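Participant: Below you'll find the structures, each written out as structure tokens.
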Structure P
Amino acid sequence: MIYCEGLVKIYKTDVVEVVALQGLNIEVKEGEMMAIIGNSGSGKSTLLNILGGLDRPSAGQVRVGEWDLLKITDKQLVEYKRHTVGFIWQNNARNLLPYLTALENVEMPMMLNGKYDRAYAKQLLEWVGLKDRMNNKLHQLSGGEQQRVAIAISLANRPKLLLADEPTGSVDTQTSDMIMGIFRNLNRELGVTIVIVTHDLSLASKVDRVVAIRDGLTSTEFVKRNPNLDLSASSERRSIRDVHEEYVVVDRVGRLQVPKEFLAALNVENKVSMEFDGEKIIIKAPNQLEGNGNEES
């Protein structure tokens, strides 16, 4: 569903140039439910904006389904955003029109797309648990209920890909679990591919796969240990390492990002030596003590 190779995004002004993505590689299978994590400034939101058609890549390859987002025209981009991708913002004000009811909010993108379907709009609100609240206006809904309306809106035009930017960032733990349960059910029932950007590792533990981004590159990947493990909202809260196996990602030219805590433990600054003993690759750092030529492993 998603294929990125060597993806680069550069923001330029008259006085500064910022490289937000520095050759990022990532693949997401159709029907997968996965999360992208990373610290502020890591490039995760930039990636989400590119996938959502809200920003243009600078270089590299980025494809979503049949669309090449590096070569897409402005007219094609409108079609892409209407039919292929749905987007959920953390800030409800960007998702919702306050003077409309929940049902009217879901119907709005259908009308703009020329495919009005009230029965499907009602079905979406039932799926997110708002069957009895669909005629309420926004001021009559809680923050969690508004976010569930936003999920229904994002699916109004039957997209193949759903992107969610910190979808539980402004709600409590109970509501967060409920929203993740809704995502899981929609993923199973509709087969929609779901990509969630978050900094919450407990939330990330509820998806099948997690990709960590650092400094504009994919650094590590967490893959679910047990394919049959229930990750629904009703499951007990687990840490990401309880559920997933962690791997360092090696790109197509052999580059990898060694975790910072490993480098700090070895006092690595800018050079290391590597050995292959037939089974393992061993990274060694030069001893920083003056006059000692030995190495620390």
Structure Q
Amino acid sequence: MVRVSGSLAWALVAGVTLGVGLWSVASATPRLSRPRLARRVAPYLQDVSPGARELLAPTPPGPLSVIGLLIEPSAARARQLLGVLLGGSDLIAVRLRQSGSALSVERFRSQQLIFGLVGLAVGTAFALVVRTPFAVAIAAVLGIGGVFLCDYLLQRAATRRLARLAEEFPVILEFLTLSLSAGEGIVDALRRVSRTGVGDLSRELSSVVTAVGTGLPFGETLTALSRELRLPPLTRCVEQIVGALDRGTPLAEVLRAQAQDSRDDFKRQLLETAGRKEIAMLFPLVFLILPVTILFAIFPGVVVLEVGL
């Protein structure tokens, strides 16, 4: 057994600390080489391109970036294996878009791997503390549960954001109808709504206005938005707008009808939700309050009969 003196231990700690500090300073030093073409163009595209914003993001100092480069090949193979086992990369991409997340499918797979590794570590630690013969099974179950927990959180975030978009949709349509009735064009009306609105749908429309400003066709941009979000009211409205633009139909009447339909759909969904909540509220009444009431009503009589009074 090798014994380490106190001075040698402090020397090791000081050396490791100094090395990490020098590594952090060296990683934060700007490069003197000529920047690539992508980095020179990125400042002009950061408003419309997530890749440009990611490229311009500052690199965090420290050895973690270098460690990340070292483990990246193994992480890439693990992400590929996870994608093969679980599948559904297209569905993951749709859910990421619906949730408004800036993550790519590869980064989401990395998050799933991290969740799985954390679950595996927690399961292993629990099995070592409890010393159960099912240690491997517990660790495996928690690891798999971590992977599916990450997918469940993404699905819940996408569902909640779609619900917010559906709630904001009738109000946005009414504002667009007012702007069009006042004599504005459809692009100007969308620009006005995207500037005054503060919701998720206003931000989506702002991206449409930005894309149209760069030269993309208006109809194709709206169709691409509806295809990415897969929100039924928005899809129907976009189809009606594109058809009205092709036929020359007044857009104000079309949007007014779409707003009324969206209001009716929202009322119907609200009534359905209220019906489900009403049924759910009966469970504590039937399985908790009613048995306790019957117990309090019968128990004194049973006790009196047993005592024989």
Structure R
Amino acid sequence: MVDVPVWEVGDTWTYSVDDISIEYTTDSQSILLHGSLSELPLEVTSTTGEYYTLSFQTTMNGIGYVNADSGDGPVNVSVTISDLAIQGTVQVDKTKLGIKDIQVSFDNQKITFNIIEQPYLPLPSWLHILSAKFSSDIDVNCDVSVALLTFPLNTGLLWDLVATSFSVNGQLQSKLFNLLLFINNIAKLFGKELLPAEIAALLPIIDFNDALTSFVGTNVFDIPGFAGVFYCPATETIEVPAGIYDAYNITLMGGIGQCYYAPAAGSIIKLRGNFEDLIPFVKSIDLTLQHTNYS
């Protein structure tokens, strides 16, 4: 049996994140993003109060797809992200190492859009692929921290996923949005809007609260509680790039996900699986510990 670890300022864990897949689907629209991080270096920068604060800087690569049809015709767009420099913080509670808050931001970073089809405006072929620089800040805050672990931890334990909800706030801005709004306003003078009214209303700075409320109905999403979703059957010797560890093997919902926690590393050393039945939008995660200075 092991108690929750104590982290100190300066402790670091660096993970490889080979896959983060996010998916949102309704009858009329779907959004899918596959991303990976060159590495995710987490460093404890504050231990004040009930939470640890971990900071990170990294780069992200990914590709996404947006498919929608609001009645005017299909909209299909692909999004490519290459070497997107991001930074942020993660707030983790000290009792179960659950995530309470995630803040991510990037400034003046290039994102490329491929407009495969859209019904609003005939475009020459050279305008089907657009690249522009964007800046954003995103804040995901949970009412109750989302924890995969429980402490004291021991083999044979079965525990619950505690119900919570999370809100998504922040902004996305780009000179491209200013240009689109300008062109749309000129077109309105001639009685022809080039953008759907609900899209134009969000420009030139997209507020995530307003956008999600407009298209989804809310910016707050529930994570339901599940009884007995986590089970630790045994400990195993697990080798990862950071070293060889005696780790607790934790299964999620009978095997949809696998998590290994190593007391000597003070954290999770491997996590992979499909989590869409637990956490809205999060389809899959695959991360492995590359290095730590925890002792």
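Participant: When Kirkwood radius over Cα pairs in Å, for residues 195-274 alone is computed for each of P, Q, R, which one produces 14.3?
Facilitator: Values: P: 14.3; Q: 13.9; R: 16.2.
Source structure: P.
Participant: While we're here: For which of P, Q, R does helix-only ellipticity at 222 nm (-39500 (n - 2.57) for each DSSP H run of 4 or more, over all residues; to 500), calculated from the coordinates, equal -8000? Before the final figure, lay out each step's value.
Facilitator: Numbers: P: -8000; Q: -28000; R: -2500.
Going through each structure in turn, the value belongs to P.
Participant: Work out which structure the value 0.90 belongs to, where FRET efficiency 1/(1 + (r/R0)^6) of positions 91 and 203 (r between Cβ atoms, R0 = 25 Å, to 0.05) was derived from one of P, Q, R. Please list the in-between numbers first.
Facilitator: Working: P: 0.90; Q: 0.60; R: 0.20.
Answer for the origin of the read-out: P.
Only the coordinates and a few stated rules stand behind these numbers; no lab work does. Here the structure is a predicted model, which means the values were calculated and not measured. Cβ atoms are built from the backbone, for glycine too; each structure is taken alone.
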